[in-house]
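S.K.: Structures are listed in the sections that come next.
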Structure 1
Amino acid sequence: MHELPLLINIAAALVAAFFGGLLARRLRLPTIVGYLLAGIAIGPFTPGFVGDAHTINQLAELGVIFLMFGVGLHFSFHDLWKVRDMAIPGAILQMTLASLLGFGLSQLWGWPPAAGLVLGLAVSVASTVVLLRGLMDNGLLNTPHGQVAV
């Protein structure tokens, strides 16, 4: 019974994510939009249920680790080799553009250049995870275009 707050936080997050994803699907939006809105709805900046922020942050970090692990599970050197002529230049271009976008935004916001680079690299990695989730939701992951994208 000592871990009841942890279980309540996990249950609240899962229930909110489930209903957020369900609502997003009914509105013909990507489920990830529903997950994000669910996080906002039960987060510390909105009224209502607020879990232990420290515990939720630790769970969020675990979630990111699992998302990146999921990307790794879908990565295949064999598949990459088949689409290398398109995938490798595309990946370099995407990372470059995201890094430049992050750097540009950081300069507009008055951030140090190093923070802008970190922001750009984070956006480039996060976009891969979002893309993977979208491809999985729409059953396009194992198509030729899905393989190039991943």
Structure 2
Amino acid sequence: MAVKLTSPSALMQPVPYHHVAVGTGTRHVHVAGQISRTADGTPVAPGDLAGQVAQALRNVHAGLVSAGAGFDDVVRLTFYVTGWEPSKIENFMAGVTRVAGEIGLPMPLPPASLIGVDYLFEPDVLVEVEASAICSAEVDCQAGLLAKV
């Protein structure tokens, strides 16, 4: 594994994510903002923050896997949530925990930011998730989409 996650004792404890990620690999993987849509563009979980968080994370996972990576390689997650207010954290985290085991998302999460925004590109999109990962140079091909680097 090319990433070590830590939470130094000098920083607030506990939180649902690690504060620091140290990457020792040489391959950088960046997954653009993913939303709650299937591959054909069909909306998933309209109006349901937890459901949209879960689907957006599934889509991030698909992007990582296509590059020979997984959530163990992630050094940074960024969540953009429309109309954010602290009362939404329970539904937000329900979406994260609902899908964590299915997609290999470690808990606590890799370093993450949750940014409240007024709106995203379509009115029914409640959340968008970006990921950055670092992998070792020698990664096995996953799903036939990536040859060894």
Structure 3
Amino acid sequence: MISPLLDSLLDPKNVVLDLRSRTAGEAVWEIIELLRASGELRKANEFFSAVMEREEKSSTVANGGVAFPHARTGLVEELLLGIGRSRPGVVFGAAENPVHLIFVIAVPQQMVNDYLICVGGLARLMNNEERRAALLEASTPTEFLDRLRDED
């Protein structure tokens, strides 16, 4: 079952199903821009820099073509989640395979527990190969989130 915290972060307006970007930085920016456009993130440029700095220190790419770029920062007051999907895939650093599902997480500096619940929950959900395949086939943001929540 998906945690109530993670469920509260899932918003169709913060999901882009057809990322135009082909590089990590461009894809992360595209998702951050979505959060900015929704009014949830005010300091997009600064947050982007924090995410990319974090990504340079240690890649957030996981198995199965999934990445969790994030930053714990004083730039946000609440946990935010933006999601991007790329069917052709995005090149993330030295990762051997392209990344198809990108979960950008903005974490307030002091919010360690909620951050761990969010990332842990997403990682658990993304360990399921059938779920990842279903997410790649979703045709709308709402359908994508329903498939993410689906426990089958």
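S.K.: Taking distance in nm of label points 7 Å out along Cα→Cβ at positions 80 and 128 as the quantity of interest, name the structure among 1, 2, 3 where it is greatest.
M.R.: 3
S.K.: For Kirkwood radius over Cα pairs in Å, which structure out of 1, 2, 3 has the highest calculated value?
M.R.: Looking at the calculated values, the largest one is 1.
S.K.: Ranked by Rg/Rh (Cα atoms, Kirkwood Rh), for residues 64-119 alone, which of 1, 2, 3 sits at the highest value?
M.R.: 1
S.K.: Taking relative contact order in percent (Cα under 8 Å, 6 or more apart) as the criterion, which structure among 1, 2, 3 has the greatest value?
M.R.: Answer by largest value of relative contact order in percent (Cα under 8 Å, 6 or more apart): 2.
S.K.: If helix-only ellipticity at 222 nm (-39500 (n - 2.57) for each DSSP H run of 4 or more, over all residues; to 500) is calculated from each of 1, 2, 3, which structure is the one that comes out at -13500?
M.R.: Considering all the candidates, the number was obtained from 3.
Bear in mind that the values in this text are calculations on the coordinates, not laboratory data. This one's a predicted model, so the numbers in the text were calculated from it and none came from an experiment. Cβ atoms are built from the backbone, for glycine too; each structure is taken alone.
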